[in-house]
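No lab work stands behind these numbers, since they all come straight from the coordinates. Note that the structure is a prediction, hence the values are computed from the model and not measured. Cβ atoms are built from the backbone, for glycine too; each structure is taken alone.
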Structure I
């Protein structure tokens, strides 16, 4: 596919996302009221892959010197940052509003070099848990986006510096915290801040300590959140992405391997995710496993999750088969223990190929009540369907 054709596809794909920043319920071509965090993230990932495919096609124009190469990385960043903010607002906070029977409107704006968003949700009653679920889902949905990207990248032998930007949404929570007022130095600003991390800390303190929580309790909750935020930077994929910025800019190195280690005939790459839920923090340790030296292989992803706040612990585990390349293209099982009890999720991904470029996709799953990143909070059977197109 030529550069001009890729540009046309890029602009068309971008146009599918852009209207959703105004009023997704009416104008966005990728929007559906039935979409929750995972379904929305998969659509955003398709957009991101198209955008990074286009920037890869124009890479030869920027290879002459370090300044031009770094300029192209800024373009990558702006595109991914924009779609991440859309995902954060529309399919993060917005999905919870829709799950609770309401609706939302959005505003996305450029603040210097980074994008920011605001959401207004209407038509549903805020309870303690629903408010915390809504707040946590903004950054949580970008953990889903990064997780889906990491699965996709690990099926490849080598990835470009542009493609490594697909993992950048995994830093949403950590970077959001660092632009939020620090209560140790500016307690009043933190108490009045509307940023998600500050509201999550205040909400958890109110839930577990009551509205008369002490400053010491709030500072301890903030320190815990900051400690968890460092976890994101332990992800080998994130570290590879940070290194690629240096190596591409100054060494003109364009392609990289996702870091991992060999165990017999398997390649294993660990990954990390961090999110918050109505009970407190959730830290995930993922293991992406594939046959070594196999092109476009199937994957097994296994994870452990754990978190604790004010003596209330939660934990869980799960696994997923991905890219099986049969009618049953994937299978997933999750189990968790939370203060409200145990729960599970059972899910299948089905793909019916029409030809090498077009497939019909069906994703039925059953989930019990409880928090699982990327999923509705309530119990029920759901079905997501779509059309897969390979450009």
Structure II
């Protein structure tokens, strides 16, 4: 037990082993805390299938309180050497080769004892460390919450995620778009009607496997297939989504058909009021009909009418998001030094000195939510 009454289950050899079985030892804790998930990649269903694709020297950490899990995490161990000093780093665990890691931690937000956990407690659960260096953290991540007054945050200049609020009615939302975008959607719908009309089919539950394979084939037919980034060219990622979607409970695939031809498709899942738009594709031979825009407009309108959806989360930031009135929600890098270890103290002192003399911009000490992600130290 720590002096704050939180027991630590520290990472050991069994947790650090590579392979799917490592998640089996902490599955129970993720399942108990799953209701606290804000993002799909915090859910036990996602971790169940993603665990096999997380590579590296991993540590699956658990903090318990009165025999129940208070927090769970997955981090990756690495070692660095600077100026002859070797130090131990805890970094974000990454799922495959996606742009963002798509992993995070979970805290029990219903337990009053949650407030006894601090960042050092949590990091210690993953074993010995000198530096905690986490990238691509989303707003609301428990790591950012625990960083308040303890760690540094930096907004990532090349990061961010496209977010579209859906609390307006469909007509009110449409009026927020630039006139040329509204005209573009109207004309695209007219062109599809002139070709015999379109139909949007929403596949859920047992319909997902067939709809998913249709999506994979559609994506492969376009530029993503030619560049090798389509799911058809990445069997591990293809298998991950194939297995995850039916288990998620709120996953769906929206497909726009023009006649009998699949013109555009979207893969999504809803968690805690956010609809995560995970993948999109369209038939490039039908680009003159703008099927991707028509399907996107249909999705936004449906979400505006659904009280269970507060926003659409595109999981990354791309230029086309601006045309739809999306805001770029930032992602953050977190840096903390373990001043209880020689390596952490030395590296932290060197980093602060370099930061002072080189005037590194953007780093802030984390502040409580509502006061911005960071404040000047």
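Computing distance in nm of label points 7 Å out along Cα→Cβ at positions 293 and 317 gives 3.1 for which of I, II?
Working: I: 3.1; II: 2.4.
That value comes from structure I.
With helix-only ellipticity at 222 nm (-39500 (n - 2.57) for each DSSP H run of 4 or more, over all residues; to 500) coming out at -9000, pick the structure among I, II it was computed from. The read-out was computed on structure II. Can you spot which of I, II the value 12 was calculated from, given it is relative contact order in percent (Cα under 8 Å, 6 or more apart)? Structure of origin is I. For the structures shown (I, II), percent of Cα pairs over 27 Å apart, for residues 45-260 alone is largest in II.
Assign the value 19.5, calculated as mean projected area of the Cα convex hull in nm², to the correct structure from I, II. Answer for the origin of the read-out: I.
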